[in-house]
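The structures come next, written out as structure tokens.
Only the coordinates and a few stated rules stand behind these numbers; no lab work does. Since the structure is predicted, the reported quantities are computational estimates derived from the model, not experimental observations. Cβ atoms are built from the backbone, for glycine too; each structure is taken alone.
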Structure 1
Amino acid sequence: MPEEIEVPTEHLHETLEESVHHSQESWIMMVALTAALLSVLAAISALFASHYANEAMLEQIQASDQWSFYQAKGIKSAVLESKMELLKQMGKNADENDVRNSERYKEEQQEIKKVATEKQEGSGRHLVQHNALSKGVTLFQIAIAICAISALTRRKWLWYGSIALGIAGVILVYILL
């Protein structure tokens with residue numbers, strides 16, 4: 001009986017291990033790049049969310065200032081009307097300047113009211129944009145965490161899930177802006 005020839009498999013086994021190790025390293029590199037891209041998207045979204053929150057606050061402050069101005073004009077008008085009513089009760093005529101000023105205050109109130117309402121609406125729009133971007137940031141942060149978990153556990157399906165969440169974040173930010 002002829003003797004069997006023994007094929008050395010140690011080299012083959014080492015080559016397979018190196019190939020698997022290299023494949024895992026390149027996959028981990030892809031996970032790291034995905035996490036880095038998600039981090040950039042989260043940072044940009046957070047920057048814009050902060051901007052819109054500041055704009056909403058500024059416009060609300062401006063609207064509040066306009067409403068205070070509106071009230072001041074209303075008080076001036078009420079004082080003049082009281083003065084004119086008292087003069088009428090005393091049998092005297094109201095000063096023509098007081099009549100013109102009272103009418104002017106009422107007209108100015110309408111203009112001020114329009115500006116105040118526009119500022120409030122602008123503040124509301126900025127707040128909606130802030131909320132949309134904040135939700136996008138949250139999705140990006142969750143996706144980053146899932147990327148890290150996928151790298152630690154070597155589970156590709158988690159990585160795919162993080163990519164899906166990142167895409168959902170991009171869509172949310174894009175649609176709602």
Structure 2
Amino acid sequence: MRQLIDRVTVTVQGETERVDVTIHWAGGYESQHEQTRPIARYDQLTDYRQLMARSCELRTRGQTNDQIAEVLNQEDFRPPKRRSSYNAAMVRQLVSRNSPRPVHSRSPEDIQLNPDEWFLADLAHELKIPTTTLHNWMRHGWVEARPLQDRRGRWVLWADGEELQRLRQ
């Protein structure tokens with residue numbers, strides 16, 4: 001192969017799943033190819049807006065998560081990472097993560113958070129990650145958290161602008 005190929009150039013299209021590959025062949029010929037790569041988040045997909053619009057449209061028509069997954073798969077939408085198709089759980093997470101968040105109902109003492117403090121669910125929403133991922137990070141000590149002394153067993157996490165940037169990475 002080293003005698004046939006001079007070099008290979010790989011260029012990622014922004015933060016998307018699309019990758020341009022140029023093969024520079026011996027003799028001067030160049031071939032262009034587009035590949036996909038695994039990515040971490042739905043919003044990195046090049047067709048993210050169409051995916052969300054279609055998912056929400058199907059949801060408003062009253063279709064179940066299974067039915068929505070089937071339609072998305074038939075219409076060649078592909079999830080991030082290394083999966084080739086959607087399932088009901090993925091659709092549920094996708095739709096719920098991107099729907100408007102309800103305002104937290106406060107306890108009677110009207111909890112006041114300190115600057116740069118977040119309720120766990122609010123920080124997960126801000127970072128666009130599942131709350132279970134944030135719970136896992138708390139267990140490993142990768143995020144600063146304290147239990148809230150209330151009957152609900154909620155947690156308060158600390159994250160200023162710099163910490164938010166670190167957590168997003």
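For which of 1, 2 does distance in nm of label points 7 Å out along Cα→Cβ at positions 50 and 138, calculated from the coordinates, equal 2.0? Answer for the origin of the read-out: 1.
Thinking of 1, 2, which structure, once helix-only ellipticity at 222 nm (-39500 (n - 2.57) for each DSSP H run of 4 or more, over all residues; to 500) is computed, gives back -34000? The structure behind it is 1.
When relative contact order in percent (Cα under 8 Å, 6 or more apart) is computed for each of 1, 2, the one that comes out at 32 is 1.
Here Kirkwood radius over Cα pairs in Å was derived from just one of the structures 1, 2, and that gives 22.3; the source is 1. When mean count of other Cβ atoms within 10 Å over residues 34-41 is calculated for each of the structures 1, 2, the largest result comes from 1.
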